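Pasting the structures here.
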Structure P
Amino acid sequence: MQDLSPQIAREALALIGRLFAIEQQAKELSDAERRSLRQSQSRPIVTALHDRLLQWKQSLLPKHPTTLAINYVLNQWRELNQFLADAAVAIHNNLAEQEMKRIALNRKNSLFVGNERGGQTAAILSSLTSTCRRHNIDPQLYLTQLLTNLPTTPISQLDNWLPDRWLQLQAHQHDQTAAV
């Protein structure tokens, strides 16, 4: 039975590797195209992986470490498959993990924010800069423009200053300037 675990790991990683190869192809596609690709190519692999997990579980002792790992995956199955239903959902959570690491590293520094209001401000700025990095926005440029323009921005247009919307507006303005 112990010889079975490396074989299971190899086969599982091969299936998962195929899923990530498909995601690499889908990287530059629109959401509709990505969803279609996932449905046609990824879903059968996910189904095969699920079937194999159930087979492997039956071939191992209940307390075997590989069985415990398989049970964990099966218990998270709905969440692991969310990327198939929503093209905007990544197949992995690497960005979230990176941000959590950044938050953990910042925890000690947060002890010195001075007061509750300072902590709230630090949390807001951390969230904004994280969102900027996620959208490949220079946080300094974004915050400079935000702080310069925010006092004259009507409340009805505040959403335009969310980093993702701001990026779209910048691209639109760039396109209009280039067309002139």
Structure Q
Amino acid sequence: MGLFRRREPLHERLAREGGLTQAEQPPHDTTPRWGTAGIHGVPRARQWDATAIVEAAELPGNEAAFVALPEGTLLVEGEADVEPLADALESQIDAPYRAIAVRRDKRFWGVAARRIEVVQLPGVSGDELELSVNEGERALRVDGMPSFSSLPALERLAEQRGLVAYVLRAQRLDDDLWEIQLAPL
């Protein structure tokens, strides 16, 4: 032992004298902490508002997509007859909605739908629109290309909701009918 060596290190002596050490450590808690953030993850946002399984062996193909409009019209992407699929969703979701269906086996189809917002925009060119407004700056893209024109009807949709900074996307459904998505910034 050296001349200036202490038997007990200083930090241990100070902790002991301050009452910060315990003679016996408590056992480690091994129970799962399911309520702790980061343990169980963040749940995914719901993708579909309605789902159904439909027995429709007579339908051709393996996939179908359609949009149901408020007055009951079905806009079908492709040539499939989707009436049985839309009928299965009728009790779960009100139109307008966008739906996709996938054949599960020879007899059954799985169909899922999500609500959409449909507006009428007469005299608008293009098939896809994107209007972004932030701090007084407006940018309009028509079919992916910048446009210097304005669409007051689109701006009014956002103003009616009290938004001053937003991105509004619109996709043509049929003639003057457009599906819109409005996201505040």
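Read the figures in this text as sums done on the coordinates, not as results from a lab. Keep in mind it's a predicted model, so treat the numbers as computed, not measured. Cβ atoms are built from the backbone, for glycine too; each structure is taken alone.
Please state which of the structures P, Q yields -22000 when helix-only ellipticity at 222 nm (-39500 (n - 2.57) for each DSSP H run of 4 or more, over all residues; to 500) is computed from it. Provide the component values of the computation, followed by the final result.
Working: P: -22000; Q: -3500.
Attributed to the structure labelled P.
If percent of Cα pairs over 26 Å apart is calculated from each of P, Q, which structure is the one that comes out at 55?
Working: P: 55; Q: 58.
So the calculation was done on P.
To test your reading of the models, identify which of P, Q gives 1.7 for distance in nm of label points 7 Å out along Cα→Cβ at positions 127 and 159 when calculated. Let's see the in-between values first.
Working: P: 1.7; Q: 3.1.
Checking each candidate, the match is P.
Using FRET efficiency 1/(1 + (r/R0)^6) of positions 79 and 135 (r between Cβ atoms, R0 = 25 Å, to 0.05), single out the structure from P, Q with the greatest value.
Structure P comes out on top.
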log10 I(q)/I(0) by the Debye sum over Cα atoms at q = 0.12, 0.18, 0.24 Å⁻¹, for residues 87-166 alone was computed and gave -0.55, -0.87, -1.15; which structure, P, Q, did it come from?
Q
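Name the one structure among P, Q that Rg and Dmax of the Cα atoms in Å, for residues 7-62 alone of 29.4, 89 was derived from.
Numbers: P: 13.6, 44; Q: 29.4, 89.
The read-out comes from structure Q.
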